Structure I
Amino acid sequence: MNLTVYEIAQVLGANGSFSDTPVAGFAVDSRLIVDGEVFFCIRGEHSDGHKHILQASERGAVLIVSEREINSKTAVIVVESTKKALIKIANYYFNKFSAEVVGITGSAGKTTTKELTTQILSTKYVTVGNEGNKNTPIGIPISLKHLTSDTELFVAEVSGSYFDELPQLMKIITPRVAVVTNVGQTHLERLKDMDGVAKAKGYLISSLPVGGVAILNNDDPRVSQMRELTRCKVVTFGINRKADVSGDLIEDKFIITAGTKTYTVTPKTPTIHFLYDTLSAIAVGLEYGVSLKQSIEVVAEFSPVEGRGRVLKSKQGFSIIDESYNANPVSMRENLKALDRRDGRKFAVLSDMLQMGENTEQIHTSLGEFVSRLSLDGVFCYGELSKYIAHACPGATHYNSIQSLVDALKSKLRDGDCLLVKGSNSMRLDRVIDVLK
């Protein structure tokens with residue numbers, strides 16, 4: 001990083017004498033800190049960084065940013081809010097570069113869209129994407145260490161799980177191109193309802209600068225309506241309604257059209273939800289002069305990240321669709337519809353969808369009713385909330401432990417079968433996949 005402890009002290013208005021020691025990055029988790037990083041003592045819902053200052057120092061932190069005076073051999077800057085200080089420093093550092101920003105938000109598909117968009121843009125530009133799902137006002141600053149002097153584009157997946165989150169993120173980066181993948185029942189404990197979700201995500205569009213571009217899912221009414229939030233150019237993508245970049249899924253192939261050109265591609269993940277991710281990523285590429293043909297070539301070779309749609313093959317010959325990283329009603333239904341279209345025997349492991357707010361039970365019940373209308377050969381539920389899925393889906397079975405679930409799956413699955421595994425990350429369905437694969 002092109003940054004020093006002295007610069008940080010100057011930006012934060014700290015008194016005292018500070019060295020020109022180079023800074024390697026920003027950190028908020030003392031367990032992950034590496035030599036030369038600055039440790040910000042963030043107070044979270046379940047932890048307080050101030051309790052881990054000693055560990056951060058021992059692991060090589062060159063500066064501690066704290067909300068209170070502390071005794072430490074490492075240099076310390078005391079601020080009123082460490083979170084605000086991190087945002088301020090991140091913005092200062094980002095402005096050292098001339099990279100344009102592509103911002104991607106939505107209720108589902110953000111990470112895959114970000115990864116695919118980064119790969120498409122990398123065919124023509126020096127492009128960096130934020131790490132994994134570090135998409136918050138705390139996560140984005142951590143990813144800035146990957147920027148280099150020649151970085152031209154920064155592709156940032158950005159969250160919107162509460163109303164003030166995107167406004168805080170926009171204090172760090174200002175996207176010129178903004179993508180909204182969809183609006184679904186996510187983070188309802190904070191955003192209350194679907195209109196609240198749309199409002200939170202829509203801030204990305206309303207914050208576009210003059211000359212910006214909004215890339216919107218035309219099949220999602222709440223997303224399509226976001227065109228009213230900006231005077232910038234609007235580009236649409238979709239499957240069911242007319243759009244600037246459109247597509248269809250026929251058997252295991254994507255048929256993608258943009259302007260007068262149409263291409264067919266066989267992706268490694270032939271699902272409707274990945275088709276939407278693909279269309280939005282291609283739309284971004286076209287805005288930056290990447291041809292449809294070039295993008296299609298990237299799509300053909302693209303492999304989803306772990307837990308987000310990778311298809312694994314077990315030693316016994318059955319396929320596992322790994323969707324264990326996250327779950328909400330939108331992505332659940334899309335994954336299940338894709339599973340239902342497959343040939344052969346089809347099974348699903350479904351676990352709890354978390355952060356659904358006060359209507360959690362009804363949301364899970366509704367999903368169970370949806371599943372009951374599909375032609376699946378077995379539905380296995382795990383988790384306290386998934387009981388409501390099982391109750392609403394005749395023939396589904398519920399398990400209270402991972403071991404009993406795995407035992408049941410082992411006795412059922414055979415060569416040629418396909419198994420979808422999906423639930424919120426904290427349900428740890430990756431344990432099921434680790435055993436079965």
Structure II
Amino acid sequence: MKSFRLLSKVGSIAPLAVLLASPALGADSGGLKTDPANGISDSTIKIGWMGDESGPAASSEEPDIHGLQAYADFINTRGGILGRQFQIIDLDDKSRTDNATVNYRRLVNDEHVLVIADMAGSQVATPLAPAVMSARIPVVFPQQTTDAQLQVPYFFNLTSHYADSADVIVATAAKMVGGPSKLKMLVIRLSVPSGEEFNSYIQTSLKVQGGQYAGVATVDYTQEDYTPTIVQIKQAMASGANAIAVHSSPKNAAGLFNAMSKSGVSLPIVGQQSLAEPNLFKNGPPEIVAKFEAVQSILPSNSGVPGAKDMDAYVKTHPQYATEGLDLKFSQGWLSGWIIAEALRRAASENGGVVARDAMYKALSAKFDTGGLTCKLDFTGPMHYTPCATAMVWDGRSMVSKAGFDADSVVLRRQYGGK
């Protein structure tokens with residue numbers, strides 16, 4: 001695939017905390033007309049969600065659906081959106097492509113949802129990308145951002161692209177070992193398409209920043225015995241490897257970290273977005289997590305930024321989310337709901353209350369200021385992605401970026417679509 005370069009632009013609308021203070025039921029300007037073919041009944045608006053709720057990646061994806069459901073409950077108890085209640089239709093694919101294909105068809109063709117929030121796993125989003133393009137249905141904030149998604153404008157991405165994650169991962173690891181010239185990095189990745197892409201981009205980032213590549217070890221979602229992986233790590237260390245980049249689910253990473261601890265193997269580790277997970281930091285072996293950071297593009301509910309105010313208040317008054325509400329995927333699900341709500345208001349206002357999928361696509365292809373919950377988002381270009389990625393750690397209270405979203409922007413090359 002030919003390489004291309006994209007420069008991000010920054011724009012804004014009102015902060016999240018202000019926008020969520022919307023008028024009561026039926027008071028939004030523009031109204032909304034019933035259209036069952038686009039998921040809008042007299043009383044509800046259908047929003048689809050598809051991901052893993054009971055399979056090997058559930059620990060990473062369940063917080064997302066719970067965040068979306070929490071936002072729906074939050075907004076519905078305040079009168080809903082444009083005279084309608086959000087109706088979330090969530091379908092479990094157990095991280096299986098065949099299940100996901102069936103679920104996608106059901107959401108699009110049977111349920112006639114207006115948009116889909118989330119499409120988890122590259123083994124799902126990559127093969128379904130042509131179908132998304134054909135159906136012209138917006139997919140808001142999938143679990144990852146890959147080359148295949150950037151080629152389909154109907155994906156609106158919040159997690160950093162693997163090229164950007166790789167740039168930040170390499171730069172972060174270089175600081176841990178004393179500089180890029182001293183870095184020799186081993187990649188551990190899942191046996192899915194995004195794992196292969198992750199490995200490729202890590203190699204490119206190492207070349208650009210002056211580090212060395214120490215090879216790759218592949219693991220499977222179902223893997224429980226990490227002895228072969230430990231052998232590969234030790235072999236890489238014997239050849240000079242001094243850091244690890246990890247592409248994994250939280251469950252797999254927990255298994256890997258425990259195996260490393262039992263084997264007496266400890267190296268600096270930097271993970272991709274799904275590993276910015278409080279439980280990994282809080283429950284992992286201390287000697288392993290002490291040298292562990294993970295890249296993300298969003299802050300938790302208790303971050304104190306204006307855009308997290310309503311989410312934080314909701315979490316504090318709903319004890320079932322006391323722990324999960326600090327998960328960054330919970331924030332992502334909540335923010336998915338808010339972005340959809342804002343786009344709905346905009347689409348209805350601009351189209352006399354008639355809102356179909358194309359109108360939603362146009363309304364989503366805009367600029368959003370989330371009040372600091374993530375970077376200012378500019379979806380006005382042909383590809384929709386976040387301009388920020390930063391390494392995060394657990395500070396005893398929440399996931400935090402040690403230097404802020406802007407600190408790592410200097411290493412982001414914005415090179416996508418190739419090696």
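Please treat every number below as a calculation from the coordinates, not as lab data. Computed from a prediction, not measured in an experiment: that's the story for all the values here. Cβ atoms are built from the backbone, for glycine too; each structure is taken alone.
Given structures I, II, which gives the highest value for mean count of other Cβ atoms within 10 Å over residues 168-175? Intermediate values should be presented prior to the final figure.
Working: I: 20.5; II: 24.6.
Going through I, II one by one, mean count of other Cβ atoms within 10 Å over residues 168-175 peaks for structure II.
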If FRET efficiency 1/(1 + (r/R0)^6) of positions 152 and 384 (r between Cβ atoms, R0 = 41 Å, to 0.05) is computed and equals 1.00, the structure in I, II
II
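Using distance in nm of label points 7 Å out along Cα→Cβ at positions 96 and 256 for the comparison, can you identify which of I, II gives the largest number?
Values: I: 3.5; II: 2.6.
Of structures I, II, the maximum of distance in nm of label points 7 Å out along Cα→Cβ at positions 96 and 256 occurs in I.
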Assuming 11 is relative contact order in percent (Cα under 8 Å, 6 or more apart) as calculated from a single structure, say which of I, II it is.
I
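From which structure (I, II) was helix-only ellipticity at 222 nm (-39500 (n - 2.57) for each DSSP H run of 4 or more, over all residues; to 500) calculated, if the value obtained is -9500? Intermediate values should be presented prior to the final figure.
Details: I: -9500; II: -11500.
Source structure: I.
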Given that mean count of other Cβ atoms within 10 Å over residues 192-199, derived from a single structure, equals 22.4, which label among I, II identifies that structure?
II
Test item: Rg and Dmax of the Cα atoms in Å calculated as 22.9, 70, pick one of I, II
I
